[in-house]
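These notes open a run of structures that come right after.
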Structure P
Amino acid sequence: MKIAVVGAGLMGRAAVYDLAQNKDVTKVGVYDINGRLARDIAGKYGGSKTTSGRLDAGDTKKAAQIFARFDAVISAVTYKYNPGLAKAAIKGGAHFMDMGGNNDAVAEAFKLNQQAKKAGVVIIPDCGLAPGMVSVLAAGDLARFDKPESLQIRVGGLPQNPHPPLDYQMVFSAEGLINEFFEPVLAISKGKKIKLPPMVGIEELTFRGIGKLEAFTTSGGTSTLPKTYGRILKNLDYKTIRYPGFCEKFKVMLDLGLASWDKVSADGVKVSPRSVLKAVLDEQLSYGEPDLVLVRLITEGKIKGKKKKLVSEIIDFEDRKTGLTAMMRCTAFPVAIIAAMAASGKITTRGVVPQEKAVDPGLFDKELAARNIKLKRRWVK
């Protein structure tokens, strides 16, 4: 199998590392707008299996030429490039997976369904952590019920040693972070698909060994789940986990307009508040300290006519041996797993397909376990 990774940032390099560990992957391509960075990441994380080069993610013509040399392609660049890269993958005859996180970009990808089928490839958007891993876990959990009724998804990436004032550190792009807190939230309530505002519905929760936390609505996490299970579930929602007090503090910044692209004048210079907020977040919250990822799915429904509740949890920590953060592991490993499944023929579906429909949950669970991402399930009263 030959698999390419576009983007040599944190998530891209973790995907390169995972693919290089896969004995069935014979070549890993690493491409970035910074050709030197791509070469360095290839050498550090992929070793002798890798090849590298410069690629502007917006240059779909060159991308298609490169993708034609691979069985599958992973996008680890910002979501705005994913529709164009998906088209390039179709043209190059390669399967394509991205880490997504934006509902509009995903909608654009699904417009390519017939083209992908004709090319004999599968396009699977939103294959990171949330959306991504949690969607496959959800599919597996829901299948355990004769009549599933509700699903709650709670996910967070946090510093192990929080610093005030936000008790948070940057674990992925600031653009993606702001987007989650700014756009509408897709959910299911009383059997109907709805849109909720972000950063509302604060609830308290705890994880063993971590302590008291909060969770609140954010965009992107449910991805295609409301459409897939809209006629099956009565309720479905997604919330992001943070240390207590984060939501109230961050929401004030958004309410002041700091996520707006509309430029304002500051000392005679026109600048967008969002650009400034991104820069400040990256500078002030990039501690580079050990992190952790928390995942909790609560599924309720009936089995043989009786009410049942299933709780699935993951608590993952930074791997100090490899230097990969928990967020890198839990975001990049799932997309690498899915790309390898597609390239090896274990995913036979063609076209643009949601991960909860394309990926075998049982096989996916085994692959997570092989990477020491520990999933624990328990039935509760």
Structure Q
Amino acid sequence: MQAPRLRQHPVANKKVLVRCDFNVPLENGTITDDRRITEALHTIEFLRSHGNSVILCSHLGRPKGVSLDCSLAPVAQRLSSLLKTDVHLLADCVGPEIRERCNQLKPGEVVLLENVRFHPEEEKNDPEFAQQLAANAEYFVNDAFGTAHRAHASTAGVADYLPSSAGFLIEKELEFLGRAVESPKHPFVAIMGGSKVKDKIALINNLLPKVDRLIIGGGMSYTFLKAQGKEIGKSLLDETSIEYAGQLLAEHGDKIVLPTDFVVTPDFAPDGPTSIVDADHIPADQMGLDVGPSSRVTFSGIIHTAGTVLWNGPVGVFEMDAFANGTKSIAESLAASSAMTIVGGGDSAAAVEKFGVADKMTHVSTGGGASLEFLEGKILPGIAALGKLGS
């Protein structure tokens, strides 16, 4: 996707509204992972260095109206620490008082608007609400890749009323994800996990012509085994996709790599008995929850020889230690690889964080749903909307 970039169209001495993705995890009001905040700092500092005042906005959670639990107050506190300047949280995101406060901002000053989803008009992309948001500023920068697949007022609607461009985070996401899809260094390996095949059909269809190998793990793999006529016991099955999986194997079996062994257990529990079985001998009263050691060796070997690796979805229930080794093995193999390694957000991003190798990846996407839709070849409304008005 093409969009005007802030780097190419720097603005100076303006009041700039920046849509960020500050939808961070909280426990008892404390931020447990601030990566989405730190990823926004480059854009914020760049704007400040050019004499702009910066008006940040974001959503947090899925509030039904105003909710103290979804206030952006913890984000404002963390931003103040990271930017080494006071970042004041305003009481709302629209209205005469908010507009007046934004009008009074001095160059370099940063404020954070309160959660845009406190207003139902946000998710409806209500034009009047978008216009009220735009009235706070003179320019709009979208740097919220994680919500770029949503046509909401603060992600897309505002661009109807302000000149706009993409910030540095969106630029980075488009560069790395786009390079993986359009001009990867070969061998190009895609690793696909997660639960249901039907959720990844568009992604598979878009990537399969471009990859040299497609590794399939996680809950998806059992549907492929079922398509081969194998016993999968109580393992997860996407019945609606059995025929599709069979067609893929018939037409692209030379590219597709399935697990050859699994860690199985009688029940979905973290502390039950486990055993390792090959793919042809999953007991009828057991379920697979991770790939086995032979599969890990095979997957690691493929990663070792790759030029580009794109990973989307864990290959086991990595949240449970007994079934985390397959996903951990992939994370560590990517960390040791000389390939361009791109992690497609969501659970895969959580996995590389959990296993302490996120900083060893070439790029870890901040967008779960957005990265998935981009890799599927879909247009992202929050990016397509940029640049409608001249600067």
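Assuming 19.9 is mean count of other Cβ atoms within 10 Å over residues 63-70 as calculated from a single structure, say which of P, Q it is.
Working: P: 19.9; Q: 12.2.
Traced to structure P.
Among the shown structures P, Q, from which was the value 3.4 of distance in nm of label points 7 Å out along Cα→Cβ at positions 23 and 271 calculated?
Details: P: 5.4; Q: 3.4.
Among P, Q, the structure yielding 3.4 for distance in nm of label points 7 Å out along Cα→Cβ at positions 23 and 271 is Q.
State the single structure among P, Q that was used to calculate mean count of other Cβ atoms within 10 Å over residues 103-110, giving 14.8.
Attributed to the structure labelled Q.
Can you say which of P, Q returns 3.1 when distance in nm of label points 7 Å out along Cα→Cβ at positions 71 and 183 is computed?
Only structure P yields this read-out.
Given a value of 1.8 for distance in nm of label points 7 Å out along Cα→Cβ at positions 39 and 351, point me to the structure among P, Q it was derived from. It would help to have the intermediate numbers written out before the result.
Details: P: 4.4; Q: 1.8.
Source structure for this number: Q.
Identify the structure, out of P, Q, from whose coordinates semi-axes √(5λ) of the Cα gyration tensor in Å was calculated to give 29, 27, 21.
Working through the options, I get structure P.
Every number in this text was worked out from the coordinates using simple rules, so none of it is lab data. Bear in mind that the values here come from a model prediction, so they are computed numbers and not experimental data. Cβ atoms are built from the backbone, for glycine too; each structure is taken alone.
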